[in-house]
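Structures for review follow.
Any read-out appearing in this document is the output of simple, stated calculations on the displayed coordinates, not a laboratory observation. All of these numbers come straight from a predicted model, not from anything done at the bench. Cβ atoms are built from the backbone, for glycine too; each structure is taken alone.
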Structure I
């Protein structure tokens, strides 16, 4: 007989709440969260859907980690420190007890890594597909949160890590032939993003705007430009490509519009450019300048010769 809803909560989820007094052992309708003086609570929510954001055959431990990490990435983009989270699990018949047990093991491992606790949520049944949602709570010093608005003409457009790996992994899943030794590293970038918590924290008081790259570089930069009332120029020659994707067909398109990178895109005043090497060391991730903010509205992509490049797709749209 499969785990019932309350047995699932008591046996598997309740241990994830230990160590956070306000979780009330998952025994009440809601949790209690104290916000220290001088801090603001940061709240974000993301969902992942089977065969849209992860594959049915993906290891459940990795699905759990991705669910937590894509939400942690939203905290990183605000410069916030992780505090706690709530989950929503819509379970179809295909999600066996053993799948749920492995999923919870993945949550336990990653919440320990990022020092957060489960404090509540909801579980429901569905005819399918498996839907997983998570609400993340974080803390940031009052007035120090990074926002999408704030980019100014002349600011540098910067990005962490490399772009396009996750989108290339999806192309591989859909049949793109690549050297065998590249398959697993690229799939890992899709399955297990790395939230740039340390970088977001380091950018407090330095970056003028920030966002995480989830829907694609151009799409997410477009959100910053809209909120800030400015434009930008991006140079394709400066896009940070990984050694795995460099030379593969479509690498540049993946970097520009692929999405699922969960790197941080941020703008920085030019007189702070000399801080980038130290920031990269502190955050333990490479940082690249890929363009600049302009007073002229619009987003222009420039080729290797500085000429405007036509771009067919800017990023992922859910509907």
Structure II
């Protein structure tokens, strides 16, 4: 059990001088203060870029060997992890089990506060066991304060298996950093409302999660140039987006891009290779297999 005095060492629990009298401010003054504080977040994340990059490479390596990227957190931190994981299948056409989001309290905690569960060190371990977490996987523990027992327990278990571990926290004194190989610290200072870590801390965590999943997907060939070429076109908007991406990548009219899209079996990446190499679907798929799924790895394609 933490002693209340210990919280004084956590930046995320401190009082922010810039918002000391925010309760007497006008609405415009309130949102201006919040906006000014939010501007500090990218600078805090920037300091962690080398460590984030190292984790991106670890995640990409895990994917290549059949491993998974697993996010685990409680409250806002857990919800952000689940959000990032849920966006990967439609954006990059990956299996839903490739990037996994675990939250203390399960699905109920996504929409309802279940704060007490973050103090259960065994809960995170049991959730990892339920998904058969193993040494091939990567675990990213997310906790604003860096003290959540739920995350600590899971990180220690994962490290014991020999898996790659990482921790995201907004306190340099985070306990989780003691049991994580990669320590991603984004200390953006006290919140506008003291202790409301869904604000700056949450924003910092979201920015880092964006980098981890996006960076890893780029590294394994899910992006060509800066285009989403492995997206899953499951609705009309995404079908139109796919056709536009094919046209952009191949430098051809949309009518030609749509024709290739249909001929490819509605596979954006395959259609692009068909157009860039002048081949049919079967040959394009073979070329992609040979290149490990990277369009830029196919001979003759830049």
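From I, II, which structure was mean count of other Cβ atoms within 10 Å over residues 15-22 = 16.0 calculated on? Corresponding structure: I. Computing semi-axes √(5λ) of the Cα gyration tensor in Å, for residues 143-214 alone across structures I, II gives 32, 13, 9 for structure I. To which of I, II does the computed value -0.74, -1.16, -1.31 (log10 I(q)/I(0) by the Debye sum over Cα atoms at q = 0.15, 0.20, 0.22 Å⁻¹, for residues 167-278 alone) belong? Here the read-out was taken from I.
Starting from the value 40, 23, 16: which structure in I, II was semi-axes √(5λ) of the Cα gyration tensor in Å calculated from? Of the structures listed, the value fits II.
If helix-only ellipticity at 222 nm (-39500 (n - 2.57) for each DSSP H run of 4 or more, over all residues; to 500) comes out at -15000 when worked out from the coordinates, which of I, II was used? Going label by label, the one that fits is II. In this comparison of I, II, the computed figure 2.6 for distance in nm of label points 7 Å out along Cα→Cβ at positions 231 and 271 is attributed to I.
Largest in distance in nm of label points 7 Å out along Cα→Cβ at positions 55 and 247 among the labelled structures I, II is structure II.
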